[in-house]
Every structure is written in C-alpha cells, then in structure tokens.
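K.L.:
These are the structures, in structure tokens.
Quick note: the coordinates plus some simple rules give every number you see, no bench work behind them. Because the structure is a prediction, the values reported are computed rather than measured. Cβ atoms are built from the backbone, for glycine too; each structure is taken alone.
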Structure I
Amino acid sequence: MSMTVFSLMEEEWNELAVSKRSVRRLRGWAKADDRLAGFADLEVLRQYVHRRDQPAASDRVLAALAALAADDDLAARTMLQTLAPGLIRVACAYRGAGPSEDDVANTVVAAAFERIRTYPIDRRPQRIAANVLFDTRQAVSRSLYRPRVHEIATAETGAFAFEGSEQSATGELIALVDEATRRKMVTRAEARLILLTRVCDVPVTQIAREQGCVVHSLRQRRLRAESRLAAFARSA
C-alpha cells in the first residue's frame, strides 16, 4: 500500500523529534507536567509510549499530550506520530473505499489530527490511543461512505451493496442490510431508513417530514426493523 502521507510523516518526524526547538519545548512541558519528564527528545517519548509492557504508563504520557494538543501544534503532532501504526491499520481497513489509497490515507490522517485536537480528556482519560483510533474510524467511515450510501439508499431500484471494502463496521452493516433485504427480512423502505439514519446521519425528523409521518412511529419502525436485522445477523 502506497500511503505516501505516512512516509512523509516519518521523514518529517525524524528531524522534528530531535530538533533543538522540540527538545526545548519538551523540557517546558516537563516543568509544567511531570508526566512528560525524563525524555531526552520526542522520539524517546514515542518509543516509550509504544512499549507493550506498560499500558498504564503509556496512557499517562498520552493523557498529558492530549491535554496540550488543543492549543499546541507540536503536542498534537507528537500524539499523531505515536498513533501512526494504528492509523496505518485503519487506512488498510478502508482500502478501496476512496478514489485512491493515498486519498484514503490522507482522510485517515486528517480525521485523526482533528480528533486529537478535540479529544475530551476530562471525559475519557483512559485508553486514549484506542479511543482516538476508534473515533477516527468512525469519522473516516462517515467521510468515505456517506455519499455513496446515501446514493444507494435513495435509489428506486438496485442492490444496497457497493463495490469496495467491507472490512469496516460500515461496510459490514451495508452488506448485512443488503443481504437481509434480498431475503425479505427487512423491506426496502426499512433498509433505506436504517442506512440513511445510522450511516448517513440523516435526522429521523427530516425523513418523517419528507414522508409525512409521525417521528415516533418512524423510530418504532426502525427499532423493529433493526431487531429483525440483529436476529438475521445472529442466524447467518
């Protein structure tokens, strides 16, 4: 997989992590927060976070970076680099979902950086790497799949499936809805409702207004359809 953005990130990081400016900034962070103390440079910090035998200690360092990331470009960039292996896995999972592999990788990196900038450290102070990666997957899924799902969900005829990766949760849901529709477990209207509201984030109120029905009734219809879909998934 090409994913040029990750190669460029690594090249930039090799210089940035050990630069005098970055080391000075790291020392400044350490004076304000001892969770960031004891590291000679940012590459040493990254390697420390990647150690598999100390998840709690690694999480403390990420928590300190996350607290800075909203207003500090270098802290956000450092956190992004520590997550690079996980982000590559996310990009691989969405192979085929975008115009090109590099486009997918760029979408993943942009989504991750935005999430790092806005990460709610006060509400989610633990499992930070896993949380950011999960949030990134969700954002990438919406970005790459939403237009295509909206197109197939609103089409008058044709399958709900589309060519591309089904390795993501969104891809798996679309495949499940398509198969359930083929087997008459859910109606086409119910399938549209599920995909539009759950994948494309179209408000139920908007669909109810367009269809001239009661919002509560539409939600109940979706709930019943999703129950049948879940039963179908368990029996598959």
Structure II
Amino acid sequence: MEERSKKILINLIKDYIEFGEPISSQSFKERHKIDLSPATIRIEFQKLTKDGYLSQPYFSAGRVPTDKAYRFFVDYLIKESGFQKANQELFNLFDNFLVNDLKLLQSLTKFLAKKARSLVLVYLKEEDIIFKEGWEEVLKEKEFIEKNLFGRFCYFLKSFENEIKNLIPNSEIKVFIGKENPVSCGKDFSSIISKVYLPKETIFSILGPKRMDYFKNINLLASLRNCFEKI
C-alpha cells in the first residue's frame, strides 16, 4: 500500500471508531486539513474500496472500514506502538493485591470494563470462575441500536464463555476481528484476549463491536500484564 493511502486509511478508521458514522471525503478533508482535494480523497477511497479495505453502506454514503481494514489497523498498532506504557491507575489498584482476593479481581474486571467501554470477561483457570462486567458500557455503543445485534452478542458471549478453556492464548495478546473469532456468531464483534499470571493463570478478554477502540483496549491489557510483571 502506498504511504498516502495508508495514512488516509488509518485516519479514516480512527474517525469511524470515534464517530460511528460513514466517513465522506469532504468531512475527512475538513477534519484532517490535508492538502488534497475532496475529489482526490474520493479517488483514494475508491481504490481502498476496490482493494477490500472500505465499504459503502449505500449509494452516495461515506465509507466504513471492513474487517480487512481493522486487521491492517490492529497489526499496524501492534507493530508501531509496542504498548509499553503502564497505567498508573492499575498500579494503584494493585497496591495490596492478594492472589486469592476474588473481590479485588471483580473490582479489576469492573475497572477494565469502564475504561474499555466494552464487556470484560475474566476467567480464573484454577478455580474455574468467570467474572463478567460491562453490560452498561457496551450497550451504549451505536451498534446495539441495530435490530437483533444485542441477541447476537448474547449468543456470541455465551459461546465465548463455553469455549474459554480452549481459547487460552500464549504469552501474546490476541485480537480476533469479525469472522476471525474462534466461536460462533462472532462476525459482528471483536475480542481481545491475554493470559496473565497473578501468579495463577488468568485469562482477560475484552469483547465488543468491531468499532472498538483497539489502541486503548490493547494497551489496557498490555499495561495489565506489565503491572503484574513489575509486582
């Protein structure tokens, strides 16, 4: 991909994640104040659409990112950012952390759900316990206004819970977008999964629409692991 196309695609994805509406060439130019005409931006949008990175919900509408675009974006973030910055709020939360303190683990789950504005599911393997928080956060997203999406998300979550023992990743943070999800009914959603030792093996996962804030959510889990490594 040419550098100009890459920059336009990354900024369009950021805009769509923030606003949740199709992005037009005119609004894109005004927002980013780039030295390109709306016509030139339109041509770039058309090229990215032809290459499978963007789609157009209906005629004369703006563009929205596809699963292929989200995958490109996530890979770009992981490669360029590294996600090394630790979250001081997490450190403060862990000052008196005890491995067997399930109440604190539940508080941590709530904290992550509020920060991620998504549903957070935490699986403590040894005790075979699942904590789940964030319904009020994830249901604020525009996607859940769509008919039947809430029902599909519930089914997706149920499948995810049933398969959590088989979804344990290695030491890396795993991001699944749309049809990449290893459970059924996941084509409209994304999941981010990470294994953390408290020192007991625990799986942290963030679930929500594909239009989630990947940078913030991946950084949350990376920061979480960083905190426990330091402790």
Structure III
Amino acid sequence: MPPLIAIIAHTDENRFKMPAVNIPTSYVKAIEHAGGIPYILPIVEDLSLLAAMAAHANGFLFPGGFDLDPAYFNETPLPGLGRVDKDLDEFQLAAFGLAVKMEVPVLGICRGAQVINVALGGSLFQDIPSQFDTPVLDHTQKEIHLGTDHSVTIEPGSRLYELFGPKLEVNSRHHQSIKDLGKNLKPTAVSLDGVIEAAEHTDLPIDLIQWHPELMMLGSRIMAPLFKSFIERCKG
C-alpha cells in the first residue's frame, strides 16, 4: 500500500465568513502524483485527539499560510507582521511534536518550514524587507503564477543537492524566513540576498522548503524529485 501522508490543516474563512479548514489542492495533487495517499488532518480543539487522528500516517506535510505569532520565539510583533492565528499555531506545533515522536518523515513548506524551525528552538525574520540590513530580492509575488522568481544556491552533500545539483530556480511567495536555525537544522539552500530558502535536520528525516514546490508542480515537473524522494522515505 502506498504511504499515507497527513497534510496538516490550515484555517481560513469560507464564503459565509465562517471558520473553515483550508488546504490548496496543489498540495494534495503533489502528494498524489508522487505516489502517496494524501489526507487532511483537520484542526481540533482537543489536541489529545491528534495521536488517534494520525496513528496510521507514514509522513507529515506542513503547508504554507499565515504568519507565526512571534511570541513563540520570544519576540514582540513588528509593524510588518501579517495575520496570525494562535489556535492554528498551537495545533501545528503539537502536530509536529507528534510527528517527531512517531519518527516519520516530515516536509515543511513555506509557513510549514517556519513552524518546524520555531518548534526546534529557532527564530524568524518577521518581515524580510524591513529587517535585513542589505537590499533583498522581492520574495513576495505581486500575482500568483506557476513560474519561478529567482535562483537558490544549494549546499553540497545535502538531500536537495542530490536531487537538483548546485543551483535551482524557484518561486517566491513569502515575507518571513528563518533567522536563527532550530536545533540540529542546517541550511541547504540560500538565495542571492542571504535568505535561507531550505534546511534539513541532521539526524531526522525532516526537510524545510521556503518556496512553494507544490505550486511549481502545476506548471512543470521540475519539483517532482522533491516529492518523490519524500514519498520514498515515507515507505520506510
């Protein structure tokens, strides 16, 4: 049986302005096309239910979304901070703790990468343009598209290097990024302005990707090796 991949839910409002679970279908398609069986792990108030909900998961995918509350890395909000949701933060942090306990592979994308970094004791740039001392690339697309926005340099010896080699063209849809790396994380890709674009855990099968490979998959197959390698690791 193909591995079962728990995609950790995000929140938003539906057309009636009611709170709703929200997962772009691009994440589901990326897992499906890579050979996994995707299912959404919805947000619950009782976090003790998480273990039962995820009992059969062979891997976890943490998607993009809102900003993370800076209180989780001991900072006060800066003017550039966007929308936050503490209930969402608590749920996703708890889900990551469960994933580590289960010892299964984890893939964090955009906000998902930031949640994992903070869960491991790291911190974030709350707003790249206002916090970097040097000029930076435009990391936030003006309009969503399926192409790429800039290149990243990939660290030799990393899992990303094995898949893509020394350089890769990626998209950019974020205004936050990793500042201080969490415990046992090492950077694996960096943009020309110094923003950390990817990282991996030195001991556990945990990969952090700041760009949106699932969106790129809607326009080409260039990111297919990333998702296929994740699914292969989830097979155990």
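K.L.:
Assign the value -15000, calculated as helix-only ellipticity at 222 nm (-39500 (n - 2.57) for each DSSP H run of 4 or more, over all residues; to 500), to the correct structure from I, II, III.
P.N.:
Label of the source structure: II.
K.L.:
Have a look at I, II, III and say which one yields 47, 39, 37 for Cα extents along the principal axes in Å, as calculated.
P.N.:
III
K.L.:
Please compute distance in nm of label points 7 Å out along Cα→Cβ at positions 20 and 204 for structures I, II, III and give me the label with the greatest value.
P.N.:
On the way: I: 6.2; II: 2.5; III: 3.3.
Top value of distance in nm of label points 7 Å out along Cα→Cβ at positions 20 and 204, among I, II, III, belongs to structure I.
K.L.:
Thinking only about distance in nm of label points 7 Å out along Cα→Cβ at positions 28 and 156, which of I, II, III has the largest value?
P.N.:
Numbers: I: 6.3; II: 2.5; III: 4.4.
Checked I, II, III; max of distance in nm of label points 7 Å out along Cα→Cβ at positions 28 and 156 sits with I.
K.L.:
Which structure, out of I, II, III, was distance in nm of label points 7 Å out along Cα→Cβ at positions 68 and 108 calculated from, if the result is 4.0?
P.N.:
Numbers: I: 2.6; II: 4.0; III: 0.4.
It traces back to II.
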